[in-house]
Structure formats: structure tokens, C-alpha cells
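What follows are several structures.
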Structure I
Amino acid sequence: MGKLWGGRFTKQTNHLVDEYTASIGFDQALAEEDIQGSLAHVTMLGKCGIVPQEEVETIKAGLQTVLDKIRRGEIEFSVADEDIHMNVEKNLIAEIGPVGGKLHTGRSRNDQVATDMHLYLRKRVVELAGMLHELQKSLIGQARDNLDTIIPGYTHLQRAQPILFAHHLMAYVSMFQRDIERLMDSYKRINVLPLGAGALAGTTFPIDRHFVAEQLQFDRVYENSLDAVSDRDFIVEFLSHASIIMMHLSRLSEELVLWSSTEFNFIELDDAFCTGSSIMPQKKNPDVPELVRGKTGRVYGNLMGLLTVLKSLPLAYNKDMQEDKEGMFDTVATLEGALQLFGPMIATMKVNKSRMREAVNQDFSNATDIADFLVGKGLPFRQAHEVIGKTVLYCIQQGKYLLDLTMEEFQQFSPLFDDTIYEVLRPETVVNARNVYGGTATDQVAEAIKRGEVLLSMTEQWLAEHV
């Protein structure tokens, strides 16, 4: 049996062309969505009187048989049949005879593949939002357990001011919340039906596109047939959101790698998420965060790849657009793989509270609070800044920290110092002094955790409505 579109041609396609242009090697991942869309389409053909109802039922039964065979791995996809659409149709005709050819009435592979990708990405966006939600739960759990844990806060990777470890973790909860909200917002642009646009101009058959949208639970249909078959914005948008998610995961990965090193020794990742060395038996390598950090580049690359494919493409469909799928599939797989691991890895992470406290006691991250103390005594901030700079220099030269200084040593830099400075410099005092909305004070972080738990509930509601 020749090509389903072969009537116009007098020669067989060169086998190298078949191999080069075929997409079945990767778009077979759309088999479920392809048949889902076809079932809705043929149901509409029957409703509109375009195909007799008896034949509609035969086609629907045949599609279900083909789907069952695909799920059982009993169908061998053929490069000669180019793509998932032609492979499904060929197998449908083999099951039920020539009537299977009526399935393609009133549609094109152009609007069919676009529908498949909308269906595919709609499902994956919900799944990924759910995985981010699980990661947030792990982070909030660790934050709740570490409301009394103080670590150095950093800028320029230099110790800046002491903060609660819970405050640091909640920063990532905020990042991932934005990621979830971006995915939620993108859903409304993914959940638009292109089917019925035909190859580019619509169809002469009296189809009901809105009925198909209802069948497939799309919120609306594309207004313009040219746009329907050529739009890949929804994939670009997904790849962009995925890139931001991977960037956030990569930042957290870098901190996990640093924190688990001997030099920091702030945390220990569970053995289940680490590997060893083939030559150095003492090693425990944080391979998961390292690999997530590394895989960020391929997700960025998939975004840039599709942007480049779409650059300068005239309307409507062009074969170039076949290049939209592999990067999307790869990004979904990369992101799912990372998120499946990150939640439990964070949940089982051990926190070395004593080491974190030791680090805070052995730095000058409380220096800003001395300046604030002097400002409270009436000294202009710029003068206070200079006083503390000289005090810190003195400590470095003497091999001391600020809390080690005697009152006599303090007062050689300013007569405004008194005994209350020792309370001011305690890490707990420094942390809790920042008692402003969004700050690191214990009360504020506890409230942030409560707000985070409310967001978890809101996400759970959205997920329940969109699964």
C-alpha cells in the first residue's frame, strides 16, 4: 500500500527522504493525544451528518482497538508512514477497512498535530505544577523544622548578615510559587483548540468546532485558521517557563552542592540521592543537584532552538515546524526527572544546626547592627559606617570577632558604646531585629510559612480542577 497522499506523485519517495522527513521516531509520544482528538473529531462528523452514525461507531471502535494495541506495544510504527497521524490512520484502515479513511474528513495533519500538542502540553503543565507543589511542601516542612536555625546570609558569596535558615528556604518557595503561577497562566493559552482550521483556510464541510472543543474540554477555539495551524507560541511560552524553573532549581542545586561540602558542612543529603567514587571510598557526591545544574543548559537550548526555528517563518504551516516537538518532549522529561527527585531530596536532607551556628559566631555579619546601634545614639549613618569599618579592621588584626571585644576596646572607636552592645550583637537579636514584613525575624518567617501553606491549599484546589 502506497502513501496515503501519493495520488499526485508518479515516483516513490527516496528512502533517504523518508528517513529524513519522518517524525514518527519522536511524535509517537503523541499517540494517546492523536487518538483522543480523532475520537472527538469523528463524533462531531457524525453529529453534523457528515459521516453516517453507523460508520462513526465503527471508526470509534477501530480507534479504540488501535489505541489498545499501541498501549500493549503491539504496533510497530513505520517510517514510511511518516508521522503518528498517518501511522494511526494506516492501522485504523487495516482494522476496519476503507471506512477508516473517512476519519480525515474535514481536517488536515496541520490542525491535527497542533491539537495533539495542545492536548499533550495541557496535561504536562498540570503535572509539572503538581511536582513544584510537592517541592514547595518539602521546603516548607524543612523551614518549619528550622525556625530556630541561624545561618550566615550572603551577598557576593561573602557573609553579609545572619538570617534564619527557614527564611532562606522560603525564598525558594516564593520562586517556585511564581513558577506555578506562570504555568497556571499559560494553561489558558494552551487550552485553545486549533482543530477545524484545516490545512490553513478552514474546510468546506459544515463542521462544528465548538462541539469538538467541548468534547476535548478546551475553553475556546482559535479565531483565525492561519494562526491556528502556525501558532507555536504556547510551546515557546512553556519552554520559557521551563527555563526559569530550571534556573531556580540550578540556583538551589548550587547551594546544596556548596552546603554539603566539607568547607561548609551545613547539610547532608540522604544517601539515596548521592553517589560514591570508584577510586576514593570516602567520597559522597551530590550528583543529583550537580546533574540538575548541568541539565539546565539543555532546557535553555531547547527554548533558543524553537525561537530560531520560528524566526522568519511565513504563514501558515511549514515543514520547519516539525522541529517543535523534540525539544518540547526533552524539556518535559528533563523537568519531570529533576522535580521527581528534588522534593524527596529536600525532605530527607539533614541540617547541621550546630555547624551553622558556629559559622554565624565566627564572622562579622552582625556589623551592620552596630552601625544601626550608633545611629540610634545620634551618630549619622556614614560616620557610624566608618567607625564599624575601623572596628572590624581592628578585630581582623587582633584575630577576634566583635563579641570578643571588651568595652574598653569598643570605646576606643566611639564613646557611644555601652554594655547593651553585647545583646545587640547576639545572632538571635540581629535576626529578630528585622521584624518587618518579608524580613528574617522569627515571627515574620513563621507568618511567611503560614502564607505559604495557604498558597499550597490554593494550588491543590487548582490542580484538582484541572487534572
Structure II
Amino acid sequence: MSFDFDLFVIGAGSGGVRASRIAGGYGARVAIAEESLIGGTCVVRGCIPKKLLVHAAHYSEDFEDAEAFGWHVGDRPTFSWPKLIANKDREIARLTGLYRKGLEGVKATIFEARATVSGPNSVLVDGREITAGTILVAAGGRPVPYVGEGAELAITSDEAFHLPDLPPRVAVLGGGYIAVEFAGIFNGLGSKTTLIYRGDKVLRGFDDDLRDTLGEQMVHKGIDLRCGVTVLKLEKTAGGIRVALSDGSAVEVDCVLAALGRAAHTRGLGLENAGVALGEKGEVKVDLYSRTNVASIYAVGDVTDRLNLTPVAIREGHAFADTVFGNRPVAPDHMGVATAVFSQPPIGTVGLTEAEARAKYGKVDIYKARFRPLKHTLTLREERTLMKLVVEPLSDRVVGAHMIGADSAEIIQGVAIAMKMGATKAQFDQTVAIHPTAAEEFVTMRTKEPEPQVAARAAE
């Protein structure tokens, strides 16, 4: 059959753009459709703008800490939210331009419009049917909104990046990485911030020591952390928005940010027209090579709800193009992927949590270091760094590495390489430390934590 294009990509985020560029490099005739800005969630309303706001929020502590190092900053520094947002938008525009340039470099046809699937080899764009030998769905995810009474009063992270002014009082709903990151941003920029989460502690799925430490640090930094409660309703008041909680209390704020997770953006994409199978949460079901149950349709990135991280979407998109257009079948590896939470302080983690390792191996060796960072020996700020290694004792392999503290994301990347190569605790120990750094603790921890039952008996 003759098709208009060899590949049609729905969604110009990180995964879709990478797939388009690699496929185009193999000589494929590529088209890509994007209903919003080129760059997708990460560039436009996710990783990049969020990290810029995290940097901005941290300056409040930096100004305070400077005094301990002999600097006098004078009058209280002032902050302009509109200026920050304008500068952020300028950088996003620059990045979307680079993404566009990359697509143009492989002569991809760009449709700045919504595309929907109309059949196994066809899509609809602006009422026009376009055919393609292969369709790649890379539509990403969307924020899960608050759906209770007063839902119209809440915003999501998409709108948070475009608020006209910094709200004086903010309630953040949720306990995942987006929630704790935005709580840190608003708190650092000067908003009175309350984080409301139904679980007993934030960051479900992360190592418990990280969860406990982050909760403590958020409270130290002035965030009103309310765990174990749910929101009953939101209601408009003369002074703002009243958030009624299940424990009978309430908080009044100027802005309610629902950070309740993200869901695959498949609704309305027309996938049913081609018979594409979806999972219980609406995610596109794929095999190891990102192929759906329809031979001509593939999917990568958050829309598949496998491992929702930008670098993973990029790896999946690249592997897809190698497989389909490069005649080099590649299954993306989702094991041992490092990740970071840009909370304050930030978290870097790779591998198994202690609980996961105990469930898998039974007995594990645990090494921990908890200390005040060198910087804060002068500032006396109540901030602690926690570093932790999880070791499988029979092989001596390090199967988990976790850190909360300054530069944790930068540090954990190198640790992830070692773990990917199967490094043992003995090899960590043989590595000479860089001093004075926080990172050196990963190669100087020597004392095992006592087994839980031994520790419990000692406490008695």
C-alpha cells in the first residue's frame, strides 16, 4: 500500500520528538502533530520550568545563609513573580524552538493541531485524513484534577506555571513528587504553604527513610504538613478559599493546587477506532518493543504508564525508531533507572527500596549515614543529609542507593552507573573518597544497621 507518510507521531514531547528524529535519520518520511507547544510536558509544563522555579525558591535560604559566611546582603531582598515567570517563558520558547529545529533537520512535516486515530493506518488532523505505515502514540499524560465539591476552585500544575501573581497562601493537595516539589517552591518563594495528603507520609513508593526525612525537613522549613486527612470540600469565602478537612479542621488559602498525580492522555484520541487495547487506567498497553495489539500502532512515554520519566520516554522513542526503521530491534530497559525529586531538600534514588529488597531477597544489609552538611555547620540550619545503601548479602551487590540532601540528583547519577554494572559493596569500599564532599559517604559507609528484630529487642 502507498501511504502519505512512513511514520505519523501523535505528540511532540520528548519521546515523540526523539522517535521522529531517529526515524527521519533512517530515511523515513515523518509527520508529527502537536496540539500544544512542541516540547511536551517536560519542556513546557514539567521538568524544565519546575526546576527553574525550584532554583528561584532556594534563593531565600541562600540569602539567609550568606550572613554566616561573612556576607552582608543589606535590606531584605525582594522577589518578583511576574519577572520569574516571564524569564521562564523566554527559556521555554528557546527550547521549543530547538525541538522544532531538530524536527526540521530530518524534514519532518509538523502539524500544529490535534490529531486523532481513525484507523490502523490513518489519523485525522483538522478534518483531513492522513495515512501512515506506522502510527506512534506519544501523547503523554495530563494532571488528575480534584473532583470533589468546589472542584472549580482548584488548579493543577499546568496552571501553576502561569499564575499572574504569587499567592500569599497556598494549599497543595497530594503527596507525590509534584506535590512536594510545588510545596517547596511556594514555601521558598514566601507563600504560607499547607500540604494535605491522605497517606501517613509523603512520597508513597519511595524508601521509608527518605519519606520520613523529607517530612521532617518540610516541617522544619515551615510547611504545614497535614497527613492522614482528606479534603471534604472547597468553598469560596470573602477572604479566599476554605479547604474543609476530614479531621474537622479547615484552612483558608488564596490558591488550591491539586497535585494528585497524572493519567495517560488517551481520552478522545480515537484509539478505539483502530482497536487499540487500553489498560484499567486508560494507558496504552504495549509489549517490550512498545507495540500495541495493532501491528501498525506503537506507543511510548507516559501514555503507556510504564515508567513516567522524561529520559525513559526518550529511550523508548529511540528504541522504537531503531526497531521499526533501523532494522535493529531494541527493547528499552526499565530496570535500575535512577530518578530525582526536586523537593527541598532534593532526593536522588536508584534501585530497590529497603522494603522491596527485603521482600525480594529476605535478608539484606543496610548502611546509612545521616549528618549535617558542611555548609550548615556555619549556618546552623536544621537540615540533614541522609544517605543509604541496600546490599544483597550473598552476592554483595548494591541493589539500592538513596539520598536526600543538596546535590543528591547529581550524585546519584554516578552511583546509578556503578549499580548498572553490578558493583558490589566491596567495590564501593575500595573506591577512594573525594573529601570534603557529601558524595564520599557512599564509599565510606562501613557499619551495617542492625536487623529490625535485633534493633527492636535492643529498644526493649
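Values quoted throughout were computed directly from the atomic coordinates according to the rules given, and no laboratory measurement underlies them. Just so it is clear, the model here is predicted, and its values are computed rather than measured. Cβ atoms are built from the backbone, for glycine too; each structure is taken alone.
Quick notes
- Structure from which 46, 8, 4 was derived, semi-axes √(5λ) of the Cα gyration tensor in Å, for residues 163-210 alone, options I, II: I
- At a computed -0.42, -1.05 (log10 I(q)/I(0) by the Debye sum over Cα atoms at q = 0.06, 0.12 Å⁻¹), which of I, II: I
- Structures compared: I, II; top value of distance in nm of label points 7 Å out along Cα→Cβ at positions 155 and 443, i.e. the largest, recorded for II.
- Answer label among I, II for the case where helix-only ellipticity at 222 nm (-39500 (n - 2.57) for each DSSP H run of 4 or more, over all residues; to 500), calculated from the coordinates, equals -10000: II
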